[in-house]
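Pasting the structures in now, so scroll down.
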Structure P
Amino acid sequence: MQSAPVSIADAVSRELMGERVLWAASPDRWAYASKYWKTALFGIPFAAFAILWTFTVSSIPVKGDREFTTLFPLWGLMFVAFGLSMLLSPFWAAWTASDVYYVVTERRAIIFEKALKLKIQSFTSSAVAGYTRISSGGPGGNIIFQRVSVRSGRGTRVKEIGFIGLPEYAGAEQALNQLVSRGTSA
């Protein structure tokens, strides 16, 4: 059983007071960040075009209104920043993965995530009963408890909630099966 990251160890011990831990682990950093690689790939042409456009409009000779010509490069910098944030999203996720911790107790499954603030998600045995295991080809992968539809703009996307980026999921799956069997027998 892996110990909690130092940055959230106190919160974990307070939350788990009186509960017996069946399994606990942190995700693999790069496996946790893997869902952001598509965003980074899209960010390559986006950032390249934004940089090229911003450079091009900033080198246009000034003939008339100076305020108007300085507005275009500033406008382009916003798109450059957005493109760079898409490019760097997997690295941000890998960095935040060091403050993620998964726990299964005899009563519930818990996800601790600390990016800027600590977020604690708790799932009862009935909430994890129909979990889905997604293998990454080896002993690791994801265990998904829920899929939630999130509306954003004109469309919707599906957010997967569960243990993402596990280096090995056998221990987690065994603990979840114990949790589910205790919940159905209670």
Structure Q
Amino acid sequence: MHAAVMALGLVVAQAGATEALKARDVEIRKALPPADHVLTAAEKAKLENLLTRAVDMPAMAKDALGKRWEKTSETEQKKYVKAFSERFKKASEGEIDFYRNTEISYGSETPSGDDVQVPTTLTLKGEPTPVVYTVRKEGTGYKIVDLSVDGVSTVENYRSSFGKVFDKDGISGLTATLQKEPAKPVGKD
């Protein structure tokens, strides 16, 4: 789906995962400029950071490699996580209008091991889309480690597409691909 969808996490203290997501949503919506405002590079960077700072990039990048992660050196892992994070952040740039135009409703959160599942429904132009956020407590807040859009996990989607490149070209080939390919909205890889 869209990178903006990932931005509903929170890294500050909250009573629970759902409350953290709600508070984050309010913060993002307050920061959005009017629809007719042309963003400067600095404003884009600020919003990009706001939209993605609650995503646990290292955890998502590692999970996207699955068992392949263990086949890579620490140096390769760092380069890959950096490329993954930069691409993910770049994908969030064009999602401001999407975020501005969605309505979000929250279901009851469910613990799942170390994680918490938070079901939501995002409605855009009258079309509801079920999105389940997987968040993990980190320190005094929560970070997004995955989300499922219409039942499809973003991490599993990445794992499938990244695995093909990894198996053919190794981690250096995957990292190079992430660095050169144009960023696509999250969930559309």
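Data for the structure
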{"read-out": "If Rg and Dmax of the Cα atoms in Å is computed and equals 16.3, 48, the structure in P, Q", "value": "Q"}
{"read-out": "Test item: distance in nm of label points 7 Å out along Cα→Cβ at positions 29 and 141 calculated as 1.9, pick one of P, Q", "value": "Q"}
{"read-out": "Relative contact order in percent (Cα under 8 Å, 6 or more apart) from the coordinates reads 29; which among P, Q", "value": "Q"}
{"read-out": "Structure from which 21.2 was derived, mean count of other Cβ atoms within 10 Å over residues 101-108, options P, Q", "value": "P"}
{"read-out": "For FRET efficiency 1/(1 + (r/R0)^6) of positions 133 and 173 (r between Cβ atoms, R0 = 25 Å, to 0.05) computed as 0.20, the structure of P, Q it came from", "value": "Q"}
{"read-out": "Given 11.7, 37 for Rg and Dmax of the Cα atoms in Å, for residues 109-148 alone, calculated: source structure among P, Q", "value": "Q"}
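Any read-out appearing in this document is the output of simple, stated calculations on the displayed coordinates, not a laboratory observation. The model shown is predicted, which means the values in this text are computed figures rather than measured ones. Cβ atoms are built from the backbone, for glycine too; each structure is taken alone.
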